[in-house]
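Student: These notes open a run of structures that come right after.
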Structure P
Amino acid sequence: MDKIDFKKTDSYHAPKTFQSIDVPQMQYLMIDGHGDPNTSQAYQDALKTLYPVAYKLKFASKLAGRDYVMPPLEGLWWAEQMESFTVARDKSQWDWTMMLMVPEWLGPDDVAQALDTAQSSGELPAGDKIRLGCLSEGSCV
């Protein structure tokens, strides 16, 4: 069985020069939160929840005959007042969505099963906040 490494696809692998690319819609395990990622308990809880569920998905997929390398952690970052994000760098005012990409062959039922399995294996402090969502970046440079 071949192991797919999504970091080696055009969507993740950045060229050495600026290029215009069309990033396809991808699905992610996502958790939304607020606060400084260096000190926020919500941020730590998000990571302590995303990874166990993502690894349960990965191993279930492998057992079903499709293996892949765990994609890197990704994040969306913004702030209600953009000055706190761009000028003051007041991370306590930041909002974020932390994400781990999920291959298209896995769906909501797989995520629900992985979440149940991960919860039975240990505490998931943000288990009630995890969701499967899509992100469509579209045209990017």
Structure Q
Amino acid sequence: MIRFVADDTEMPALDERKIGKWIRAVAAEYGFAVGNIQYIFCSDERELEVNREFLGHDYYTDVITFDYTTASTLNGDIFISLDTVRSNAEMVGTSFEHELHRILIHGVLHLTGQGDKTPETKAEMTEKEERALLKLKIMN
């Protein structure tokens, strides 16, 4: 089950059914089924709170993924700061919707084991995000 909840912010406009179908298709591409994934949309301040409390990091970020994946079933909580998604979209000159979709799938890719801490793994993550975004576009 894929759930979308808002914590201290408004729920973004999403076609949850289409997004769920897309996430399942991307997961399957990497050999995974979707178990329980919960997206928690929040503000920068809430994201910073989570980052400090659970990861010991004192900085803002767009996404924090808590991975509970077992074997070939994706499970996790994905916190997304809508404030940072909005500012990132403006910074790179794309729409809020496009950037939100990129971050939605970024969290899923983390659940499949994809990292992004080195230049090589970051480039690989970006390539996988772009491939997944193309899949979403084709599904429209």
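Student: Among P, Q, considering only relative contact order in percent (Cα under 8 Å, 6 or more apart), which has the greatest calculated value?
Tutor: P
Student: Taking distance in nm of label points 7 Å out along Cα→Cβ at positions 60 and 84 for each of P, Q, which is largest?
Tutor: Between P, Q, the highest calculated value is found for P.
Student: Computing helix-only ellipticity at 222 nm (-39500 (n - 2.57) for each DSSP H run of 4 or more, over all residues; to 500) gives -9500 for which of P, Q?
Tutor: P
Student: Please compute mean projected area of the Cα convex hull in nm² for structures P, Q and give me the label with the greatest value.
Tutor: P
Student: FRET efficiency 1/(1 + (r/R0)^6) of positions 20 and 132 (r between Cβ atoms, R0 = 30 Å, to 0.05) was computed and gave 1.00; which structure, P, Q, did it come from?
Tutor: Structure Q accounts for this read-out.
Student: Ok, one more. Starting from the value 0.95: which structure in P, Q was FRET efficiency 1/(1 + (r/R0)^6) of positions 76 and 116 (r between Cβ atoms, R0 = 25 Å, to 0.05) calculated from?
Tutor: Among P, Q, the structure yielding 0.95 for FRET efficiency 1/(1 + (r/R0)^6) of positions 76 and 116 (r between Cβ atoms, R0 = 25 Å, to 0.05) is Q.
Read-outs: derived from the displayed coordinates by stated rules, not from any lab. Nothing here was measured: the structure is a model prediction, and the numbers come from that model. Cβ atoms are built from the backbone, for glycine too; each structure is taken alone.
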